[in-house]
Structure 1
Amino acid sequence: MGVVRSIPQAFKPKDYEVEMLSYWEKNRVYERLRESRKSGRKFYFLDGPPYASSGVPHVGTLWNKVLKDAVIRYKRLRGFSVHDQPGYDCHGLPIEVQVEKRLGFKTKKDIESFGVDKFVEQCRTFVLENVESMSGYFKNFGVSMDWSNPYLTLSREYIESAWWFIKQAEERGLLDYGMRVVHWCPRCETTLA
């Protein structure tokens, strides 16, 4: 990389990918670019997080990340200091259902028999494995985000900030109370968002 050389007879994409990623890492391209834009106007980019329910991102999720990356790169090229923290949605039924399948559970009673705390820990482990795997895919795709510091919706800080936000909304009279029809999943024994 960085040196003009003859074009190989056959293009080998995997070799090129490895070479390019190695060059970026060795030369700290991402870190140097961020540092060079530190004093620029601020641009806050909120990464709407994918579920960490699989270690392999769906093609739509990859497409979504590529589009976000285009915006981030454009803003950086325009001199902005970009907040580019990626995130992962670590809660909800998609995670629980996958862990239930992995453990061979058929009903919610199986969770109680197994132990709720142990089940929650299994979900946490499952999520962290998937976050690491998905981050690897996004990095290999060249998505230029701060992969050393993703936000995870299972972190205490994230959960506390959500509760703080709800409290602020309540204190300002912004919450709406009422009766609504909600979808119910008999198998999961819960409402669906």
Structure 2
Amino acid sequence: MPSYKLTYFDITALGEQLRYLLSYGGADFEDCRISLEEWPQLKSKMPMEQLPTLEFDGKVYHQGRAIGRYLAKKYNLYGDDELQALEIDYNVDDIEDWRALFAKIFHETDQSLMAKHKAAVFERTPFFLGKFEERAKKNGGYFVGGKLSWADLHFTGIAELINNFTQRNNLESYPALTKLYGTVRSEPKIKAYLEKRPKTAL
């Protein structure tokens, strides 16, 4: 089994699903967390001047979803066939569309636009969570196939990020998603990671 080095900022966001995947798979990995102060000096050294990256066997790989897909396949979290893999992929993409709403707020520096972005985000969030809730109910408490997959880990990582960012429990009115969130975080190896990870604001 290779030794992995995962590099991301010292927050959850796009890196957390990868930390979940590596932990679930029992991987030996270095959780390299970059501060915002360090980033300008390191940016040009990254393949596309972006994070996360995953390094192993002397090579550095980038793009979070590509890395996630690789790890999901490796740890049997990518469905039983091509159709389930397709469902997992579009669920991950849908979850990313939900996250992207909040990214607009996070990166906005114009205060006159901030309120507009926030209103749009909170208006649109029930649409996403309603769709996700339906899928979880239909699939025995999971996004796809009635069992744990990459989509479930990805959702849980992003839901935590958004809950922390908004300082409220956005899943409160969605019992199937609330249960799924708890299920993922109760997986023994993920739970062990959560207990030892650094505390961050996001």
Structure 3
Amino acid sequence: MANPRIVIVDADEAWCKHIKTLLGKLGCLVVGDASDGPGALQLVRNRHPDLLIIQDCLQGISGLEVARIMYEDQLGPVILTTDYLRQDTIEKAREARVFSILQKPVEEHALWPAVELALANYQEIVKLEKQLKDLRDTLETRKLVEKAKGILMQTMKLSEEEAYKRMQRQSMNKRISMRAVAEAIILAHSIK
């Protein structure tokens, strides 16, 4: 991703400045910074960054809780920064769906791969979730079409092929989807 937009959240202003400098060298655009969890969420919702880099321990809402909210609301990937990398931090980060963890002090050679991988993996997840949604919609449409076909076959004494062709004709004539035709048939039948 060219020039990813990033929000940085850390209570240490000097560290934020250091990370901004590193990110700038890497071609990233820092679109905001905050020093606490609520400020992080507000910035993310207002600025719509591609990535959030956040400290684990913050005032108000922890970085891990912000990461969990970011994942659940599909606001973007999160890289967690921590002073001490412990096993329990890794476990909590996994549960919060953090994309990467960096131990301070963060160096440029460690930052860039974490940013690249977080962005790429998040884009892949978004793509897969869209495919899953599309497949569920297709399956639901097929179920509705089959049900509507059954209704037409029963009420109008049509063959399966005739019922399907009638629905197709209606779809083309009215310029509406087969799903809409099927839903209309099911609704009309349920009113009787």
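Just so it is clear, none of the values below were taken in a lab; they were calculated from the coordinates. Keep in mind that this is a model prediction, so the values were computed, not measured.
Match the computed value -17000 of helix-only ellipticity at 222 nm (-39500 (n - 2.57) for each DSSP H run of 4 or more, over all residues; to 500) to one of the structures 1, 2, 3, and report its label.
It traces back to 1.
The greatest value of Rg/Rh (Cα atoms, Kirkwood Rh) among structures 1, 2, 3 is that of 3.
Given that percent of Cα pairs over 18 Å apart, for residues 51-138 alone, derived from a single structure, equals 46, which label among 1, 2, 3 identifies that structure? Working through the options, I get structure 3.
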